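The data blocks that follow each hold one structure.
Every read-out reported here was derived from the displayed coordinates using simple, explicitly stated rules and does not represent laboratory data. For clarity, every value in this text was computed on a predicted model and none was experimentally measured. Cβ atoms are built from the backbone, for glycine too; each structure is taken alone.
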Structure 1
Amino acid sequence: MSAEISIGASSWRRIEVGRVLKLETGTLAAIVEIIDHKRALVDGPSSDSKLVTPRTTISFANTLLTPLVIENLPRGARTTAVQNAWAKAEIDAKWKEGNWAKKQLQQERRQSLTDFDRFKVMRLKKQRRFEERKALAKIKASA
């Protein structure tokens, strides 16, 4: 009797050249060169001005790994090469479709609300909750 063993690559996100990072400043950057086990050289040539990161070294402690990867980015690529690969991989479009960007946009919207806007949101939530409970009571009564 032999056991079947399946060996495959892990699905964990790895630190690799081309991996896109979200920095603690809220910007995006791709790893261009790995300096050591704690630092890397990154470049973030995003077309969105809020997400641009100038070429710099960062500590991995101040970053989050995203699922986005720029495939076949050469080690130590210059800024123009990174910019071309970034555009070809459509990183900005993929980022905007993701949950992180949507949550960040929602937080920015909420922070920009005035007191009266927050009051209006509260009233709308109360109305929605009332309608949901009314529909639920109707379903329970008919069952």
Structure 2
Amino acid sequence: MTTYPRIRQVVLDSTDARKLAEFYRQMFGLAYRPGDEPPAAGEPDELGHDWLVLHDPHGGPSLAFQQTDDFPRTDWPDAAVPQQYHLDTVVDSVAELDRQHERALELGATLRFDRSDDKDEPLRVYADPDGHLFCVFVG
């Protein structure tokens, strides 16, 4: 029997790991790995300057955030700095796509591509606060 490695999580580099983790926690309803939660007000955030993990309470893959000094932001759809990868996420309807669009913008995402009027596969592509791309489409 052939065995394979299992994908445990997707890791995102960030110049502010806590800020980016908070964006994804709020955007996708994720929860901190026990011990990675933000510290109490006024307390130092040692983990927030190193490595944080968010779990999907519904069993999806985890997202991890690794602090880095520099991160070249993609300028997709331009090609000078390619997207390198992106996260695909899905909602059930165009109405929900529109609702999530407003949430994404309020949380600090930037709209990069809008194909929400496509009859076959409506979608929008966003950059998170550090410039990583993610799609929200109807499926």
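Observations on the structure shown:
- Structure from which -0.53, -0.90 was derived, log10 I(q)/I(0) by the Debye sum over Cα atoms at q = 0.12, 0.16 Å⁻¹, options 1, 2: 2
- Sorting 1, 2 by distance in nm of label points 7 Å out along Cα→Cβ at positions 5 and 61 from high to low puts 1 first, with the largest value.
- Distance in nm of label points 7 Å out along Cα→Cβ at positions 37 and 69 - structure with the largest value, from 1, 2: 2
- Entry that produces 15.6, 42 once Rg and Dmax of the Cα atoms in Å, for residues 21-100 alone is calculated, selected from 1, 2: 2
- Test item: helix-only ellipticity at 222 nm (-39500 (n - 2.57) for each DSSP H run of 4 or more, over all residues; to 500) calculated as -6000, pick one of 1, 2: 2
- Entry that produces 11.1, 29 once Rg and Dmax of the Cα atoms in Å, for residues 45-92 alone is calculated, selected from 1, 2: 1
- In this comparison of 1, 2, the computed figure 24 for relative contact order in percent (Cα under 8 Å, 6 or more apart) is attributed to 2.
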